[in-house]
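These are the structures in question, set out in turn.
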Structure P
Amino acid sequence: MTDESRTWWIDSGPEDLGDGIHRIPLPLPTDALRAVNVYVIEDGGQLVLVDGGWALPESEQVLRSGLGKLGYDPRDITDFLVTHIHRDHYTQAVALRELYGCRVGIGSGERPNFDQILSTLGASLPSSDEIERIRTRGAGELADWCTANRYSISESDQRNWKLPDRWLDDGQVLELASRNLTVIATPGHTRGHVVFRDERAGLLFAGDHVLPYITPSIGLESAPVSFPLRDYLGALTLVRSLPDSRLLPAHGPAVGSVHARVDELLSHHDERLAASAQVIADGAATAYDAARRLTWTRRATRFDDLDHFNQLMALGETAAHLNLLVLRGQLSMQPLGEDGVQRYAYEDQLFESRPVPPTG
């Protein structure tokens, strides 16, 4: 599959998906993820939107234009149903709430992340705790870079970090005029990530839980949990146990089968777990050591060739895989050394030496 065939969805909106649902991709100011999908549900003359986009002038302009092509404007939005707390999904929903009074709902599992974010607004980021976690993973140089490049959230951005109007609970049924949506907790990408299932129409608004072209980052949040990959794989298995649905992801086009993509993701993580165990068996001792021996993205990019942000994401992914292997008894976690670095040791399990597959 060429890069062009993977990116057509970015500039293709608004896309009519049928049954009163439209996909509008909104621009993001990053090279890695260039757009986020907002799904517009026509609901008895009004609109319910799944996810909100990043609160940026160009994003709001594209959303207004897209709604206009459908015969609506932001005043017609009654609710935003947000899959998780990341700014490219949440902040524009809050910004439009301030203008038009629409409601914003998000999974109740995100409460600890909100507590952490709201307690540190105006403080320098990354936090001291986050930098210490990077050092514990053996990446002292990355921690030094983070320390030297700390930043503060702008005042305009801070205005959009406010609590939702309602917390959405696992299993809750949202009764819209035109359909019912079931809230399903799918932790892993963040601890409070949720998806919305329209059983009648056979649709899954999947947020970042299931993406068609890339593997979601694991545990990228302000209040991390101990085993985000365990949670993520469990949530994938849960979604796989439901009747198959059409996949409506936050990044990428709508595709035909949730099950098919979940199977690919589960297989991918099996391979990465085996590869992570193998690099420890081959002599890597820390998450940083292991990340540098693995390759990244579908292009099998070397860790040292990633930019600093993506190195940090790769480091977190590696730690998530190693910690799950410890939980499964396939690696052991050594006592912290005097340098404060966490080291791992290989336990003799049924792992064969094999090529290390890339992520993505």
Structure Q
Amino acid sequence: MIREKVTGNLYVVYFIILFCLSLFFLTPVIPVRAQQTAVSVSPSSQTVSHYSNPTITVNIRIDDVNDLYGFQFDATYNPNVLQLSSISEEAFLGSDGETTYWISPNLTTPGLINDAACSRQAALAGIDGSGNLAQIRFTINPSLTTIPTSTQVRLLDVKLSDIDSNSIQPFNLNNGTINIEICINGEIKSCGSSIGECQPGNQTCSGNQWGTCIGGVGPSPEICDGLDNDCDGGTDNIIDTANPLTRFCSINHQGICAVGNETCTVGSWGGCPSPQQEICWNGIDEDCNGADSQCEGDINGDGCIDILDLAAVAMDFGKTSGFNPNVDLNSDGEIDIFDLVIVARDFGSGSCGG
């Protein structure tokens, strides 16, 4: 009885072992592929500011390579957008301390980096891994006017060699994109003018566009004050010329003083006719007070300053009270020489003897 049970259990174990072995041999083995080598422009995309015009750096990078002993490549770029500053070897090929030999590319054709190459020198093996092969530096072409814009740096005719001068294949090629914006968000630049009375403000970049100028003082119309109000570099001048400000005398003057033009000199207007002694009732405003004034000495109001007016002064001369109020021409409460002079000054004026 016991022997039969043990025998039965052995059959069960044997069956399980056979089943597991069948699963092992029947399950297909899926090979694990190594990562494919890639040569790339790095970073794959970057955004720069046309305003700050930084040095634009791109690396020629290799990833997941085995036994790399040397490389060669061409690269193209748009010379209307970018200007090449320099190209140089990077550290990966000699990162284990071995010596390398770099061949500078031909740069005679704008937009083409032709036959950049580098090899390990006297090393016993190639190098494995990932790293930068070369570095290219650009600036923005100062003639660029179409902004924003995008341009590419493209890799061409890339060759990878192992230590036995065999081509390393296959590998992927990845180009890079450079986006040029008017400005980068958060950038600040001065705006406006610091000439004359103007003061600069600041603009802040938002949404890759410059905002309004804040905090500055802008130009204003030029006035005759000895200052450069319109911020053109000249004082009291017609804008953008060396000619001084002028205006009609009639703007601020009357009578004979309103004839012609006056000129601003050192912050003051001048050049109009000067006021003259008023001649009564001739229809001309000689004293530039806005009217052809009636002469003060016409005490009796007959339109003529004559002996009758002098006699009126003489009649009350010396009085401080009880006098004809029309005789007190200077309104000082006394009939005296001052009143007589006022009559005598304009004697004969008016429509005398007409």
Structure R
Amino acid sequence: MSPYIKKIHFYVLALMVSLPLSGFSIPQNPQSLNEKEVIRAAIDIGSGATKLKVAEVNLESKKIDKVLATENFSVQYQETLLNSKDHMFTEEIMRQGIDAIAKSKAIAQNLGAQKIVAVATASFRSGKNAQEFIDRIYQETGVKVHIIDQELEGILNFEAATAEVDFPAEDLIVWDIGGGSYQFTTLDKDGKIMVYRGTDASVPFRNHVITHIKRQDIKETKTPNPISPRQMSMTESKAREIAEKVDAAFKEKIQNPDTKVVGVGNIFAYNIHPIVSKQSPYTQEQLRCGLQRLVGKTDAQVGGGDYANVYITNPALVIGFMQSLGIDEVHIEDINNADGALLYPDFWD
């Protein structure tokens, strides 16, 4: 039902979703919009969260004029796949996912959205029954899901960032870390977008800490917390090792004093940002100080919830990359794939 989107060069504007149960707006009357505007809704089906955005889109300027609603539902797809013997989505996680999409659709329709699309990322690229699942989503909700590759993820996030920051596009590197994949995106010397793609992202990295640093059985232990000072040192060392794989073109550009690194996605917005006291940009030292305060803490002590078991390993992964690549500071922007999908033309034809 849904095409697998390959490399597509299209440029978009995006913003990001807010925390769960936030972002509701008073329903808008579609008749009040002028002929150049339309209400659309897009859903970003990530590896650990399903994110909705409803917005007024200007068809002439091809930009978002007004965000009407945002929502965020925790659906742990990547976790389920990693715990599955056959790397397939279970009936339980599919029901959770369909429920999140159905709720998103109801919110969007209440706000007058004329059409709803969804994009899915890392978990759906690897799940063996992903096509069966997205067919079922369409049958039960009427929402069409597009599985996008990492190239398009990078492009959407890069163009979103260029629209939100004041830095020249040629000086920008956009960094996105998800549950199952991460991307660095920038312009090459000819002005063409290039994307570095990796899979040692949030959940795989956490699992490495559990199995290889804490030496615990991943089938019995679902969190690496608490992490001792020695274990933290080993965790950061592993992150630096992973970062060494990043393409030399990105490493070279990072060394240019004009280059600005922008972190996007939920991990930067809702994990790193509070740890650095909501500073943007934040420095290596600010992140290190925040991370040191988390050493020895349990899931409950960092707030609990679905993301507590990655709350400490995520910043450890980030600081390891910063150290290895020589990233002195990172600017944080609230951006995700739902915003990009609102403007990508193939989704709306």
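Where a number appears in this text, it was derived from the coordinates with a stated rule and is not lab data. Fair warning: this is a prediction, and the values are worked out from it, not measured in the lab. Cβ atoms are built from the backbone, for glycine too; each structure is taken alone.
Between structures P, Q, R, the greatest calculated value of distance in nm of label points 7 Å out along Cα→Cβ at positions 184 and 256 is seen in Q. Suppose FRET efficiency 1/(1 + (r/R0)^6) of positions 64 and 248 (r between Cβ atoms, R0 = 30 Å, to 0.05) works out to 0.00; of P, Q, R, which structure was it derived from? Considering all the candidates, the number was obtained from Q. Comparing distance in nm of label points 7 Å out along Cα→Cβ at positions 72 and 176 across structures P, Q, R, the highest figure is found for Q.
Given a value of 1.01 for Rg/Rh (Cα atoms, Kirkwood Rh), for residues 160-311 alone, calculated from one of P, Q, R, which structure does it belong to?
Details: P: 1.01; Q: 1.59; R: 0.99.
Checking each candidate, the match is P.
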